[in-house]
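Read the figures in this text as sums done on the coordinates, not as results from a lab. Predicted model only: the values in this text are computed from it and were never measured. Cβ atoms are built from the backbone, for glycine too; each structure is taken alone.
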Structure 1
Amino acid sequence: MKEIILHTIINAPIERCFDLSTSIDLHKISASKSKEQAINGITSGLIKLNETVTWKAKHFGFWHKMKVEITEYEKPNYFVDEMIEGAFKSMKHRHEFKQTKNETEMTDIFEFSSPFGFLGKIVDNFVLRNYMSKFIKERNCVIKEFAETSKWKQVL
């Protein structure tokens, strides 16, 4: 299993950052390059513990579906979403939040593995690690932009 750890400092309250991170509507905005759509489960608003969403998105020129469930949730400190159906062999994304003075430190711990044994490990190392790091960084830039401006009012 591969792991990506990213830290993002956001000049906004922890509750706002947490809510924006659980916002289905903001995720659709941040993932617009891959034409991501919520097609089943919680399709708008804020997702919470034991709720699921099925995403449809275009990656590497192909349409993919992935169903994820919120398996851990302690607002405003952390939540975890895990794939229960989709292209990965496994995928777990832990989102952690810490308030420091006037800022929030948001940490993403993204664990994943591809199917197909040895070939999947090669894809993980040389393709997916970079692709997923970029995808999460772009998402975090949108969260930061919305949290630090009045744009957050559009989705919360």
Structure 2
Amino acid sequence: MADLRELIIGLGMADVRSLLQSGNVVFRSGTSNTAQLERTLQSATARRLGVETDFFVRTAAELKTIITGNPFPREAARDPAHLLVVFLKKAPEAPDVRALRRAIVGREVARVKGRHAYIVYPDGIGRSRLTNALIEKSLGTSGTGRNWRTVLKLEALAGNL
């Protein structure tokens, strides 16, 4: 995480802060073009750290919208560890969202809003057959998931910049 923070600072970002040790970073940037920031971060990480990875950048305003747009407020209050937000590279098409719903064989419930999938895992994430690989395959785009507690922490951290 220290190397990642230094890389982001070296790219001219300000107020760089990390959350946990899982690649969650908030920072100030001179642009709100998140797609360009993703490409810049991915390229710099590959070049300087030798790591090929996707980045999923959201603005502070987008994080607020993700939180206020949560279709599962009861689950978020009752069991936030089992509510996951999957940050997607691009918004899936309607047939892909239907494919995701068909792929669910357990008690999980999914709702997709733009570039975000909200998924409730009532029986736990670790044992579920609704894996990130299956989500990505169904939706036709890459994604990374964060539980509701982490999403709230990221929004709070971003709001304090």
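Out of 1, 2, choose the structure whose coordinates give distance in nm of label points 7 Å out along Cα→Cβ at positions 12 and 68 equal to 3.1 when calculated. Intermediate values should be presented prior to the final figure.
Values: 1: 1.7; 2: 3.1.
It traces back to 2.
semi-axes √(5λ) of the Cα gyration tensor in Å computed as 28, 18, 14: which structure among 1, 2? Walk me through the numbers on the way to the answer.
Numbers: 1: 25, 17, 15; 2: 28, 18, 14.
Attributed to the structure labelled 2.
Quick check on the output: 0.50 is FRET efficiency 1/(1 + (r/R0)^6) of positions 100 and 116 (r between Cβ atoms, R0 = 41 Å, to 0.05), derived from one of 1, 2. Which one produced it?
Numbers: 1: 0.50; 2: 1.00.
So the calculation was done on 1.
Could you figure out which one of 1, 2 the value 12.4 for mean count of other Cβ atoms within 10 Å over residues 28-35 was computed from? Can you show the working numbers first?
Numbers: 1: 15.9; 2: 12.4.
Among 1, 2, the structure yielding 12.4 for mean count of other Cβ atoms within 10 Å over residues 28-35 is 2.
30 is what came out when relative contact order in percent (Cα under 8 Å, 6 or more apart) was calculated for one structure; which of 1, 2 is it? The partial results should precede the final answer.
On the way: 1: 30; 2: 23.
Here the read-out was taken from 1.
With helix-only ellipticity at 222 nm (-39500 (n - 2.57) for each DSSP H run of 4 or more, over all residues; to 500) coming out at -11500, pick the structure among 1, 2 it was computed from. The partial results should precede the final answer.
Numbers: 1: -8000; 2: -11500.
Traced to structure 2.
Assign the value 47, calculated as percent of Cα pairs over 18 Å apart, for residues 20-75 alone, to the correct structure from 1, 2. Write down the numbers at each step before the final one.
Numbers: 1: 29; 2: 47.
It traces back to 2.
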